[in-house]
Structure P
């Protein structure tokens, strides 16, 4: 059997593309012919990902479209002669972008519209979380399921030291970590408000670190910087690193005292699993798919009371018995993401189309 995967853009280090490559390797291990086709391909990935213009892209017995953004792939996918499987990774609601970027509002709106255009035109509609699966049901997809992500956290555990960065992060300050794009749905402004509560009423030995691109929504990043200035936060206590090499990412996790997520819209949230794998206690606002991903591990809270969250944050930094209990629960949760278990779930999810 030929199992093709379509992704609009193949980026190095992108969670969707990384997962597609792991799926392809799994399909090949199962004895299938499997390839990935993309509209745009980052330099260095040309030998690994094939262009969507290749005629073989249309020859799959089964084709899986990884959907997160609108693209010409959507309409073409709905007309393919073989079996069609949608894998929904989530589309951020347009309302988050409305104050900052009209273009991204249009992109998000088009994404939801294109997703709905596939109702009745796919053989199986899967999602990377049950939260996303329920969204598919709400849109009208009838045959749904969960196709879990294949995550590689061993790469972080095995990463080499970064001596200069390791030294900087070992200066006695509590390192409060966030990993991901600086985007409105992540509610970075709430991280800054949490920081203000923390430094004003709880503890002065802190450093908030944001690892990830900050150029995706420039107006939003500017608003974040303005909020930092308004609160008169010392520049060296808030780091925006931009994208970093994998060894540096591992160093940030290794030295983090707490991982904080205040996001209000996540379809899965891979950094939560990475933090758990690196034994970083997680403090998270319980919205969207976050409680599902954590599965009872870490510390979640709702409603979003940031004064309360600041107290929880201090407990996770300084209360060693509490940290040990939380880390123990997170280690137990990681069993759900073990490769053999995930592969069995993928096998069951794709059984209806014979993969």
Structure Q
């Protein structure tokens, strides 16, 4: 499981225990938690004053906040991240619930659209939030070959061939006319640097490019791959949207998950080459303002990079993390089994981009 990058402090075992108890108590009840509540609820062997001192320390470190001077405390985004990354531990959905979900899937017809709808309904119901699932698609586009051709004056034609065979052609107007040998040199440099790279990798590689022409062409390459990737993540099943609309804190997330291009960009940003398993983004990680008061839990499903999609839960930061992470992981596993069976004939995958 991966969670947004955050500098974590080293807390004592007792501070870990108190932070975990407070977050679980706040998740259950939704009201600020005080030291007396923790001592009584969990039968702690230390005094309320001792717990109060620890809560004050956790507050000073940014893990908790006290909405009212004389009231209890609630977790911050940093507190939730620490909890998920270090304190949550393993959680599995009850066996009876897994069997019920599995039975629902096995009763469904072997049609991708029906399984998509069922997956989102199960996750929305399980989380009491919203959910979405993208249709299975072939791997993200990668650079295969770049060619630059001088046309007339300052105009240059860029031809980008991607790994799936898609060809993108764009005109680039330069500040001054550049001879063909220099354009050929730039294309060769970019091919050497970017060949086989996805949009995310191209973006990172371009940060080290100093040549003005190569950097400008590289920007067009990135835009072309982005557009193609966004088309790939164009079919999305959603459920439970009203659960977000009814909550002032999560309402803004609706715009993100309903706007296809921005949703696609978020998905490709969350998953890079080193990503695996469940991804957890709390409070938008400073990248998505719409998710400031939300958490998104997402996992890929499918057959590696040959055929993949994403399943996700979106809800308030105050959510049962163990249960929701387990639900996303379990449904992603069921979808992987289904896709593996449904597209068992690997010859069918050749050139596939948007399967329904």
Structure R
């Protein structure tokens, strides 16, 4: 549903996944600088909000997701994934518990399996005889993100929940309080920023977004969620076998990379378009592959106020980190987000051979 903040402030509406909120309020680069160097607020009310109550909720969510939620204390925050039986990511949740209910927000309704409705359908199928209740409260509650290194402690007087993620806090507010909360923040010195600014900083930080930087085959190791949304020492959950196998004895087939794009091109790569080997100009083409071979796909892209045009790409793990690439035909250089050595928690054993010390993987 359209945000009430689109009615003023010079708002220009976003499209795609973020339709319904502002792309920017007139100056996307100034909005980025405000979020990066000071602080500001971002209207993310396009996201779906889910509320789960009942005395069994935390133990139940603990058993269904990748995160250790059984002892999540009131006011504590977490990220969690729901995986398929094969270990592919089906939902990414950002959540907190207030002592009586768990609040989570997920991607908006145009991502088929990432919506609040899709999540609720899965949760309802797994409820059995447990004392839990769940509802999609998106019509009544919205996400407002307070972000930046100089941000003050957010005024949560009207917030139903607060979720801390890195240098930002997500306030889950009654929709009717959005405009007042923004007015309060601006009066306290915070800038109002749109999704273009927020997304540029997210991409530069190497944080993947479900449905944009992932596909139906994505596993947690590929995009770095193994560090933020997976607990490796908890009990069984759906898809755990894949997570454990990759972590202990294997490597994920792909890895997330930050792509620095040719700034002379007047467009950004389109979502879902191929990332290809470029070769030439010192670029490395792996043995057995050829220039122009597709090695991945483009996820999110943006124009950063300092870095210029950037994008996230999910590429084959075997692509050398110094390989020259193109993203939707635009020249791109890689910056490592997920290492090619991700997974395979295998110790290196040193052996002597003809007087030389040679490192070899343990067989």
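Assorted remarks:
- Origin of the derived value 13.2 (mean count of other Cβ atoms within 10 Å over residues 85-92; candidates P, Q, R): Q
- Which of P, Q, R yields -0.26, -0.58, -1.12 [log10 I(q)/I(0) by the Debye sum over Cα atoms at q = 0.08, 0.12, 0.17 Å⁻¹, for residues 13-204 alone, calculated]: R
- Given -14000 for helix-only ellipticity at 222 nm (-39500 (n - 2.57) for each DSSP H run of 4 or more, over all residues; to 500), calculated: source structure among P, Q, R: Q
Where a number appears in this text, it was derived from the coordinates with a stated rule and is not lab data. Just so we're clear, the structure is a prediction, and the values are computed from it rather than from any experiment. Cβ atoms are built from the backbone, for glycine too; each structure is taken alone.
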